[in-house]
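Chemist: Following are the structures in question.
Each reported figure results from applying straightforward, stated rules to the coordinates on display, with no laboratory input. Values in this document were obtained by computation on a predicted structure and should not be read as measured data. Cβ atoms are built from the backbone, for glycine too; each structure is taken alone.
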Structure 1
Amino acid sequence: MRFVAFRSPLTQRVHVGALAEGRVTDLTVIGVPSMADALARAAELSRVASHLRRALGAVAHPVVDVTLEAPVHLTRPVRVYEFPEGEADRVQLSGYDAAPETVLGPSAALGAPGAGAALIAAPAVAAVLTRGGTAWSDAEGEAAIGGFVACTRWARLQGDTHAPEIVTVGLSFGPWILTPDEIEALRHDDGTYDLTLTASRDGEDFAAARWRDLPAGLGRLAALTARDRGVDAGDLIVAVLPRLPAPAAVSRTWVAAGDTVHIRAEQLGALRHHVLS
């Protein structure tokens, strides 16, 4: 299933919905109060998906008539793992934590990077956990994943060109959370998937990354995080994907004020962000 958070045109509040065939079925009005609850009940909701509106009285909206919000709501830091160029064949045993306030929705506007700085958009994927724990095996980490969501790690590149400082300024998520069964056919034994995320700027592709190139699946990264600092239900594990070489003809690989950037993957949807001038 594809779960979304959207602003209801009826209540003007953020509700949880199920997206299918261009319509968002409002799950909040039939007793699914949160995304965590939707993911925990995904198997049940999937069985009755075609009957939700008729049998349970759910309201459905055309997706073009609603505003999609970040499908994640966080009160704890986001654990982020990155794999630098030339080191993508090994798993770093520790990531870093990003503050919940850095989370952005799938169409949020971004502030200009400032004079002498550039903005870097890095395609990433994230796992949403449905339970907490500490001493997990890799298999337990995999079993705790309730869904996947497309992500972009935004960083400001500033300072000396030979040794620039990279400062994470935001993590954007959306437009939906996809349950693992939807892409089971694309899964490899190591927990990675045959999916490519592509970044384009004003119609020009300037970056791409393959989920398959991660040195470990998100289940293993979830287990590492659980053993390192513990995890709770609703936590996010983010993996910034190793980039593929940029196209030879690309004008630039960074983002500047005034650009409109899309990060897309067929099954995970697309994020769209405008960088303010």
Structure 2
Amino acid sequence: MSTDEIRPQFIGPDWARCTDGLSWANTLPAEVQHPSSVRSNNLWERVACILFFAQRGDFQHVHALLDVARESDDWHLRDCALMIFSLAASSSEVGRISKFFVHPDYDTRLEAYRCAALSCDLDLIAALARHRRSASRSESERVMDHCSSVLEGNVEAPEFAESTLDDNAYVAKVDDKIADIRKTYGTRTAIYAGVPLDAKGLLNEIVALCDEEEPELNGGVIANSFAILEGLTGVPYAGCLDEDCTPIVPKILRTLTNLRLSGELDRFEVGKRYFWGHAIS
């Protein structure tokens, strides 16, 4: 690994994964909090600095996260850069994630599909549906899962996951659904689970998934909902899922109860994207 990609101690080995979210492993060093670190030779430090400022409402360098994702030989670092970009990039920029649908690395492609869903951007979901044509069978299933998570959510009989439609018919069905959603909720509304993005709705959905008979089967869905919720609010979820992405239900319920009681969720406008409580244009 290049010395420019040595992971610093303040970033844990599970950073931006279901176990840690975007929580730092140690205090962020003062030098990484300086604007000059957006040009650091260490790509991890560059990502950390961009995140530090985005968490404070300064999004001017978020676009550079995709430069890191292109330059890095470290798949974990690429995943981190893509995830933060999907949560913090402006509506005019976030569609650039689609370029990574054809990345040569399998794991990076899978993360790009997931990040399309985390963005809550319907244009990006339309692009993802079109990518199904060129995806392998196993990747096609992931593509459809993420289209489903944005267009319909956790429903008993999903129309967009595990679909047997041919590629053209699938794209047409996705386009029709997107048109219906936009007719109902507006063209610029952020969407998740088929409805306008809603921090309270995400919280309630996580609680409902934890209340099911086998919550461990919902680990991936809970992790994605938590990633979006952390991006919106800045409230950490580290320790709420284990390394196998199995929900730790008591920890989850304490975290969400505290968030609900804080009153913080009342200030988020439904259908708008935020990052650490700051509105994204």
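Chemist: Of structures 1, 2, which gives -3000 when helix-only ellipticity at 222 nm (-39500 (n - 2.57) for each DSSP H run of 4 or more, over all residues; to 500) is computed from the coordinates?
Modeler: 1
Chemist: Right, here's the next one. Given structures 1, 2, which gives the highest value for distance in nm of label points 7 Å out along Cα→Cβ at positions 143 and 263?
Modeler: 2
Chemist: So FRET efficiency 1/(1 + (r/R0)^6) of positions 63 and 183 (r between Cβ atoms, R0 = 25 Å, to 0.05), computed for just one structure, reads 0.80; which one of 1, 2 is that?
Modeler: 1
Chemist: As an exercise: percent of Cα pairs over 37 Å apart, calculated from one structure in 1, 2, equals 12. Which structure is it? Mind showing how you got there, number by number?
Modeler: Working: 1: 12; 2: 8.
Only structure 1 yields this read-out.
Chemist: Moving on. For structures 1, 2, which has the highest computed value of distance in nm of label points 7 Å out along Cα→Cβ at positions 71 and 215? Mind dumping the intermediate values first?
Modeler: Numbers: 1: 2.9; 2: 4.2.
Result for distance in nm of label points 7 Å out along Cα→Cβ at positions 71 and 215 over 1, 2: largest is 2.
Chemist: When relative contact order in percent (Cα under 8 Å, 6 or more apart) is computed for each of 1, 2, which one produces 18?
Modeler: 2
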